[in-house]
Structure I
C-alpha cells in the first residue's frame with residue numbers, strides 16, 4: 001500500500017474552518033514567530049538605518065519618516081483595512097481569517113518589539129534585515145495566513161497568474177524604490193534595494209526552495225525494471241511516455257516521474273543498480289499540483 005501524499009491541498013474558498021486544534025496551534029506559532037521577526041527587521045534594522053521597505057511596510061515607513069508622530073503600528077493597521085476588504089473576494093476564507101490574525105499579531109509586534117540590532121555597516125545591515133524579513137514573512141506565508149499588506153496581493157497574483165511571491169515583492173519594491181528616491185538619499189535607496197533583493201530570495205527559499213520537487217526523464221532498455229523498482233522502493237508513481245530516437249528512429253519508452261529532494265538519491269541508486277548507462281535528465285520544478293506530491297502552499 002502506498003503511503004499517503006506529502007503534498008498540500010488548497011482549501012475551498014468557502015471553507016471557514018480554521019482546522020484541527022493541532023493545525024491551529026502550529027499556524028498561530030508560525031504567525032507569531034514570523035511577526036516578531038518582521039518587527040525585529042523593521043524596528044531593529046530598517047528604522048535605525050533609515051532604510052525603506054517593500055510593499056505596505058515601505059509605505060508605512062515613508063509616512064513615519066515624514067510624520068514621526070504617527071506610530072508605525074497604527075499606520076500599518078489603518079492601511080491594511082482597505083486591502084483586507086478587497087482581498088475578501090479573491091483569497092480563500094481560511095487564508096483570509098488567518099491573515100487577519102497575522103495582521104493583528106504584526107501590528108502588536110511592531111508596537112511592542114523594540115530592538116535595535118548592533119550592526120553599523122549599512123551593507124551588512126541590509127543583508128541581515130533582508131534575511132530576517134524574508135524568514136519572518138516566509139514563515140507567516142508557510143502558515144495558512146500572512147501578515148497582510150503585499151502578502152495578500154502576492155497570493156492573489158500567485159493563484160490567478162502563477163507569479164512567484166518573491167517576484168511580486170521584487171517588482172512592487174522596484175516601483176516603491178523609484179518613488180523613494182525622492183524621499184531619501186540615493187545611498188539609502190540602494191541599500192534598501194539590497195535588502196529587498198535578499199528578502200525576496202529568502203522568501204522564495206522558505207516557501208518552495210526547501211520543498212522543491214525534481215522531475216526525472218529516464219531512457220533505458222531496462223525501463224520495465226526501473227519503473228517497477230521506483231514504484232516498489234521509492235513508492236512514487238511513474239508515467240510511461242512513448243519516444244522515438246531522432247537518429248536511429250527506434251521506438252523507446254521514456255519514464256517520467258516527480259520526486260522530492262530526499263527521494264532523489266534513492267531513485268538515482270535504483271537506476272545505477274539496474275542500468276548504469278541509462279540516460280537521465282533531472283529538472284527543477286516551480287510548483288507541483290497534486291495531493292501526493294504537490295508542494296503548493298495552503299492559499
Structure II
C-alpha cells in the first residue's frame with residue numbers, strides 16, 4: 001500500500017445529487033445486470049463514514065462523543081478505505097476539503113481527484129430541511145453555520161460547515177484534480193454532463209452504455225426503489241429521501257423572506273455559480 005492516492009472523492013453538501021451520481025457511475029461502469037440498487041451502492045462506491053472501516057482503524061468497535069478522537073481515527077480509516085481496492089475508486093463524502101483541528105479532512109496522500117456536485121441553495125434548503133427533520137428556517141441556519149456537522153450514533157461525523165464555504169473549499173483546493181457538476185445541469189442535460197465527467201476520468205464515452213445508465217437512474221426510478229424497499233441511508237425521521245428531485249421548487253417552498261435570507265448570506269457564491277438566479281431571487285425577496 002505504498003501509493004494510496006486512489007480515492008476519487010464524490011463530494012457534495014447533503015441533498016445535492018450525490019446518490020444520483022453514485023448510481024449513474026455504477027450503472028455505467030459495472031457489467032450489465034450487475035449494477036446495484038440504491039441500497040447496495042457500497043458494492044461500487046465507499047463512504048468515509050463507514051462503520052466497518054472505523055472499527056478496523058480503531059482496533060475494535062468505534063464509538064465516541066469526542067470530535068478529536070473521531071479526527072484521529074478518521075486519518076487511519078481513510079487510509080484503509082484508500083487501500084481497500086487496488087486502483088482508483090470512488091468514495092462519497094460530505095466533509096469540507098479543509099484542515100480541521102490540525103487534521104486534513106481530505107488527506108492529499110490518499111487523494112487522486114474529486115468530482116464535486118453542487119445544488120443551488122434555494123432548492124437545497126427545503127430538501128435539507130426534510131433530510132434534517134427540521135423546518136426550513138432551521139435548515140437555512142445550519143447552511144449558514146460554519147460549525148455545522150452531521151453524525152452517526154457512534155460519533156462518525158460529516159464536517160460540512162456553510163454551504164458557500166463547502167463549495168469554496170472543494171473548487172479552489174490547491175493541487176486537487178477536480179471536476180465540478182451542478183445538479184441543475186444534471187437534470188437538464190444528463191448525457192452532456194456525464195460525457196464531461198467521463199472525459200475528466202479519461203474514459204471514452206460509450207453512448208449506448210450511457211443512455212442505459214441515465215434511463216436506469218432517473219429520479220422516478222430511484223423513488224420507486226425507495227418506495228418498494230426503503231433506503232438505508234435515509235436519516236431517522238425522514239419520510240422520503242427521494243421527494244421531489246426537481247429544479248425550481250424553491251418558488252413554491254420558500255417565503256420571500258427566506259429567499260432574501262439565503263440570497264444575502266451566499267451572494268458572492270451565487271454570483272459565481274448561479275448568476276441566472278440573481279434577478280428572479282432579488283425580485284421575489286423584494287416583493288416580501
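Every number here is computed from the coordinates shown, using simple stated rules; none is lab data. Just so it is clear, the model here is predicted, and its values are computed rather than measured. Cβ atoms are built from the backbone, for glycine too; each structure is taken alone.
In table form, for the structure just shown:
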item	result
Origin of the derived value 4.3 (distance in nm of label points 7 Å out along Cα→Cβ at positions 79 and 271; candidates I, II)	II
Comparison of I, II by Rg/Rh (Cα atoms, Kirkwood Rh) - largest value held by	I
Computed 15.9 for Kirkwood radius over Cα pairs in Å, for residues 55-206 alone - originating structure among I, II	I
Origin of the value 16.2, where mean count of other Cβ atoms within 10 Å over residues 151-158 was derived from one of I, II	II
Highest-scoring label, criterion being mean count of other Cβ atoms within 10 Å over residues 135-142, among I, II	I
Among I, II, which structure scores highest (criterion: volume of the Cα convex hull per residue in Å³, for residues 31-70 alone)	II
Origin of the value -18000, where helix-only ellipticity at 222 nm (-39500 (n - 2.57) for each DSSP H run of 4 or more, over all residues; to 500) was derived from one of I, II	I
